[in-house]
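Trainee: Alright, structures below, take your time with them.
Just so you know, all these numbers are worked out from the coordinates, no wet-lab data involved. Here the structure is a predicted model, which means the values were calculated and not measured. Cβ atoms are built from the backbone, for glycine too; each structure is taken alone.
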Structure P
Amino acid sequence: MPPFISIIIPVFNVEKYIARCLESCINQTLKDIEIIIVDDCGSDKSIEIAKGYASKDTRIKIVSNLKNLGTFHTRLEGVKNAVGRYILFVDSDDFLELDACEVLKNIALNTLKLKKDIDDIDIINFKSNFILSKTTRVNKKDLLLHKTRYILPTAFNKGPLKDEQIAFNFFLKSYHFPKFTLWDKAYKRSLVLKSMEVLKSINRPLSMAEDMLMFYVISLLAKSYIGIDKRLYNYCLNPSSITKATSEASLEKKKDDMTYIGNTLLELSKNNALKSNKYAYKIAFRMSENLKSINILEDRFNIKDGKSIYLKKCKESLKHWNRNLTYVRLLAYILSAGKIKL
């Protein structure tokens, strides 16, 4: 009989964290799970560590990409190899609470008993803990910005929600940055497979905002949602979570990815499987504008003709996204006479 939950873990150069992640999975109180590790061709000992665990636990399956595909496609490779009723995405530098899968199974089964008009819950949303290791040294400015961007979520909705309410709740209901992260939700596998059909035209590695692209499709196709007020996931902040590579080439790749995703969202909104949702285009347009704003801000620390363009870029970004965080940046810059640049 297939496992109830398939845990999918993309792995790329995380030898410092992979053991902690796997320990949290194999020691779940619910044993009715499978753990799919997808090797994205890193250069450290992550997969050697994973193989050590796999040799002792038959629930662990290791899938190897032929080349580096990026997080987006690596997750999809995991889904292709999954057989569970539900999918749970876990980043390899994070870890689960030990009762996470048991709680999710109970919620899914109990909701099914109570709601006679639905066939399984498509999305189960849960809360997360924000973990900052004592050994992690992070610039205070970066930490503040990271919390503001990613930790302050769209107002958490317990629901239940159905059909068009789901995408609306995540992308349009709040002025906070949308909580489109994949790791704080469990998904019915059939929903993810249906979403993959819509996304099959995506053929390039993505390293930025790939969650937005995938969750956009998932939320538009979902028929049922419930949120639970339990912290089941531990999101771990390490230096690589905030201060990504800052070489000119990596920044250009990041900006290029965001431009591509913004354009792709608009194209996907015309897809026959999505356009029946009345919010498909409105969400795609708003997200593409948000990404344009972020792209403009990527250049705010540059110098042009010997002068800072920080103020100019912040103002320009507001044309695409009237974001509170940008006003905070402007205020700090002006009050400090240009000394504070967030």
Structure Q
Amino acid sequence: MNKRIALFAIIALFAYSCKDNDKAEEFTISPDAGSNYKWGDNIALKVGYPAGTKVDSVVYLVDSARVGAAKDSSAVSLKTGDLKLGARIITAKVYQGGKAQDVTTNINLLPAKAPEELSFKVEKVFPHDTSSYTEGLEFHDGILYESDGGRLTEETGQSSLRTANLTTGKVIKMVPVDPKIFAEGITVVGNKIIQLTWTEKIGYVYDKATLKLLDTFTNNVGIEGWGMTFDGSKIYMDDSSNRIWFLNKDTYQQMGYIDVYDDKGPVNKLNELEYIDGKIYANVYGTDDIVVIDPKTGAVLQKADMTDLYLTRNQYADVLNGIAYDKATGRIFVTGKKWNKLFQVKFSKK
């Protein structure tokens, strides 16, 4: 008899649970999941439910931050001008009898404008060492600093950090990296050079003048280590996706991020980075594009197609990668992995 009572209790509990779940499915929310909007749009947030359903209130949140509330099914206007670009999660907390039920959706917030198209002019051509599988490029005090990626056992060869003479292209000084490590982007912070590694989750700190290794640090930020740049107060780092991370310049710890989008969607595979006049210039791996990014919002402001820059490509020298800025003169230099030339270019609006 006790077993029967227990069985009936379980069945009743299950039936009540199913009824509760059915009730949960009565609520709908708009906009539809995956809808695209332009940054600055006003979006109507609205929960729907069957006639006769009574609610106490509906509270709306975007990425866990409260943005509005309603006493019924009335729409709440969401102003997107203060939101970050990219995928945003919208939650409606529907209160009934003191209990809350969550209904969620998501939107993609894209820049309001398409990127402005840039053209480029080659102002000067310099020789470039073809042994360098360029992963990072910097120009400071008349010297080129370059991170050469690879592994000793692969076609790319062993990674290194090197300085080079701009005019002749000849290597001035080169320090090898552990043969098992694939070196990636670099940036100059004061009298130090910071170097990323691809998948090893290690960062290196060198003396800028001597290239002597000073320290290493654990880098668990992002998916992988790709490109770096520095704006004078914080380091920017990308990781193979469309995300650019902010790192503390002293501790190399994560401080925040932006997601990079153009008017069509995420711009993935951001590679070598360079901070120029308040904007981030980035190579896009697998393309001949250089995109110009707003470091505050992640919006792609401008784009240059560099296809015609280097026409003598082959299977070993086919990837555009490497942007360096001479702050003293305003010169911009670009090159590629194992290219035999480094170009001084000037961008202009089409």
Structure R
Amino acid sequence: MTAATGAPAGNKPDDRPGRHPDDRPAATGDPFDRDVLPTPPGATGTLLRSLLAPMKARVAVTTLLLLLQQAVVQAGPLLVAYAIDRAVPAFRAQDHGPLIAVGAGYLGCALAAGGLQFAFVAAAARVSQDVLLDLRGRIFRHAQALSVDFHERYTSGRLISRSTADVESLRELLDEGLQELVTVILSFVYISAMLLWLDLGLGGVAAASLVPLYALVRWYRRRAGRVYQARSTAIAAVIVKFVETMNGIRPVRAFRREAANDTDFGVLNRRHERVNGDALLEMARYVTGSRLVANTAVASIVLWGAYRVADGTLALGVLAAAVLYLRRLYDPIDRLGMFLNSYQSAAASLEKIAGLLAQTPSVPEPATPR
């Protein structure tokens, strides 16, 4: 009758009024009552490294493509500074060569950046799909190898959630999140170096403004980690309920369990809705805070730079390049939030997959079958 009620095997539903399957106490002493199975320390990191290890060379080439693309992209503001301070005055003196060279250089940088971006996306997509192909195969083969007693306690709905929703979370991280993370890190390194080279004072102030942003990122990761763990568990409960009910549709119809199952599913569905809302709220707080810090820093640096330009201690082209670099420095902060969003979701999912793959058969296959 497990399928009829949608409760995992080994867990009898509580039919008392006002109680639903998701209201059961989490700590019953049986690890199978929790969505995350016990894992050895470092199992999640070990799993991720084992997935990427066969593709070290391809990962290195992909990273190199992104390094080159970011180097080309960050050359733009330097060309703008040169145009304002050197090429425009030369043009006014009837010397058109420097301005034409700047235009050709900017066009070349744009074309090179586009080509390198295309090559990076194609290479990253191949790596991502191969990782997901390997992971899905591992989950399927390992689930088949586990003993029957495991499947009696770990429902098919959970297995489906591990190989669909949890793998999808990892796909989002590999396809979008990692590119954003590497882009943000490289942008920080390149732009900070360029700002310090253009003007030590402007570069120092810009670097100091990253301190509150770092604190904000740490605060977001701490709060969002709990929310995304709960969200992953909530969607798994929805999938488990749906799959177990559909698998046992004959007993459901025979014993008129439709209304009770609908009520239980509604509770799980509303819980998933609430947790999703909490995740969106945490993301909104992060984006609002990061934009407030970034806009305040840009406005302060622009005002200080304008005063120095008027005072004659800073070239106008250097200020223009610094402002462009500052916008590029802070614009990826929102994208970093998207990465953290994907990372927290994928980390919660990968922990559950690692817990599944860490299980061993209670009756192992003989090494040399007869």
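Trainee: A value of -25500 was derived for helix-only ellipticity at 222 nm (-39500 (n - 2.57) for each DSSP H run of 4 or more, over all residues; to 500); which structure in P, Q, R was it taken from?
Mentor: Details: P: -13000; Q: -2500; R: -25500.
Derived from R, not from the others.
Trainee: One of P, Q, R was used to compute distance in nm of label points 7 Å out along Cα→Cβ at positions 100 and 324, and the result was 2.1. Which label is that?
Mentor: Details: P: 2.8; Q: 5.4; R: 2.1.
Label of the source structure: R.
Trainee: From P, Q, R, which structure was semi-axes √(5λ) of the Cα gyration tensor in Å = 54, 24, 16 calculated on? Walk me through the numbers before you get to the answer.
Mentor: Details: P: 33, 25, 19; Q: 51, 24, 17; R: 54, 24, 16.
Traced to structure R.
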